[in-house]
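Colleague: Read through the structures below before going on.
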Structure I
Amino acid sequence: MTRVSDLPGSIPVFPLPGALLLPRARLPLHLFEPRYLQMLEDALKTPARMIGMVQPNAHPKGDSNALHRIGCAGRVTQFSETEDGRYMVTLSGISRFRLGDEVDGFTPYRKFEVNWDGFERDQGGPEHDRGFNRAGFLELLDRYFSARDLSADWATLKDADDELLINSLSMLLDFEPEEKQALLEAPSLSTRRETLVTLIEYALRGGQSEDILQ
């Protein structure tokens, strides 16, 4: 469990479209750009070792640097260097945050003040989804995988805890960045599961929004 008092007031952010990190989940990253190699090096020098994952916001016109205001911070828990100087990194999700002001400085990457208020639940133990119809959900997921000719370890899916199953699929399935953002911003695990079901049904119907089952 992470205490709010242990969370830093500012963190480096990594804007990466479609890359979703959620609390208590793990996100592998492949870093090779010099600015993000510097970001990793600097993060490892801090006690928190945190990097914030944020989705670029494509909506504001004329602002190619716009970011969504809610992201998720992860602690660097594993990293290894390749022979050509790249890094394979694992971020372990700690908590969501709201972006504050951008921190001016001389770093080649972006750094922001962040606010952790409202995300205290992220910093506790695993969530449970009491209304989860696992059999129906797995049936829907089987249809989705079959439609895309994907394979799955169904034994692992059936045995996975609610949070691990829902969050892992939210991170791994091929949704648009704005859809990933909706999954990130879901206020609870059950809301995230409902959003995930809606997105899967939407995809199965070829993107015809009027046919989405609520």
Structure II
Amino acid sequence: MPTQPDYTRRYTVEEYFALEEASDIRHEYYHGDIFPLDTPENKVGGTKRHNLIIQNCVVALRGALRGRGCSVFAENVRVAVDENQHYNYPDVVVSCAPNDADPRTVHQPVLIIEVLSTSTEARDRGWKFQQYQQIPSLQHYVLISQRRRLVEYYTRHADENWLLTSARDLQQKITLSALDIQVSLAVIYEDIETGPDEDSPLLRLPD
């Protein structure tokens, strides 16, 4: 039986890694503190709609990056946001670094995607993005709404400023220049029911 985590104590990073090996759920690690991302009853923490958008992104990225030496991971592979200090689990992450070979952790992500939920949106837009900007390899950060047809993507420039671009039309494509690919909103929202116009809310299900 896995040991029940003690959320009142601080963990070394080695203890955190050992906990994740034994745990039924995922945890974020931040400067010694651990935070459960799931519950035993809901291990993946998302809805069908959330999961489908993630799958659409993974399929599109894998197809576009085939033969390019890049790897695409979803949900259960953690990212080293700050080595030995901060680890978490993005919805989708891409690494193209040949030496990024850790079997459980991505250390050099070039792209991170988060599918927004009511409970996570403020954190994904604010504190989490501030943390991700510390990753030297990261070039793109993408936020995908479930409640309406909206994809916002940040691109890092040489001066370390991040340019925000928004897309709402199914015919629009997001440009991931560091990967030299484009992904259309039609692909991202494939099989997600939408209203008659581009500003209509998505299928009204809890996220």
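Colleague: Using distance in nm of label points 7 Å out along Cα→Cβ at positions 160 and 184, single out the structure from I, II with the greatest value.
Modeller: II
Colleague: Taking 15.1 as the value of mean count of other Cβ atoms within 10 Å over residues 168-175 derived from one of the structures shown (I, II), identify that structure.
Modeller: Source structure for this number: II.
Colleague: Among the shown structures I, II, from which was the value 0.10 of FRET efficiency 1/(1 + (r/R0)^6) of positions 88 and 136 (r between Cβ atoms, R0 = 25 Å, to 0.05) calculated?
Modeller: Comparing all candidates, it corresponds to I.
Colleague: Consider the structures I, II: one of them gives 15 for relative contact order in percent (Cα under 8 Å, 6 or more apart) as calculated from the coordinates. Say which.
Modeller: Working: I: 22; II: 15.
Among I, II, the structure yielding 15 for relative contact order in percent (Cα under 8 Å, 6 or more apart) is II.
Colleague: One of I, II was used to calculate distance in nm of label points 7 Å out along Cα→Cβ at positions 8 and 72, giving 2.0; which? Let's see the in-between values first.
Modeller: Details: I: 2.0; II: 4.5.
Answer for the origin of the read-out: I.
Colleague: Suppose helix-only ellipticity at 222 nm (-39500 (n - 2.57) for each DSSP H run of 4 or more, over all residues; to 500) works out to -9500; of I, II, which structure was it derived from?
Modeller: I
Colleague: For which of the structures I, II does the calculation of distance in nm of label points 7 Å out along Cα→Cβ at positions 32 and 120 return 4.4? It would help to have the intermediate numbers written out before the result.
Modeller: Numbers: I: 4.4; II: 2.8.
Matching structure: I.
Colleague: Taking distance in nm of label points 7 Å out along Cα→Cβ at positions 56 and 144 from the coordinates of each of I, II, which one would give 0.7?
Modeller: Among I, II, the structure yielding 0.7 for distance in nm of label points 7 Å out along Cα→Cβ at positions 56 and 144 is II.
Just so you know, all these numbers are worked out from the coordinates, no wet-lab data involved. Being a predicted model, the structure only gives us computed values, none of them experimental. Cβ atoms are built from the backbone, for glycine too; each structure is taken alone.
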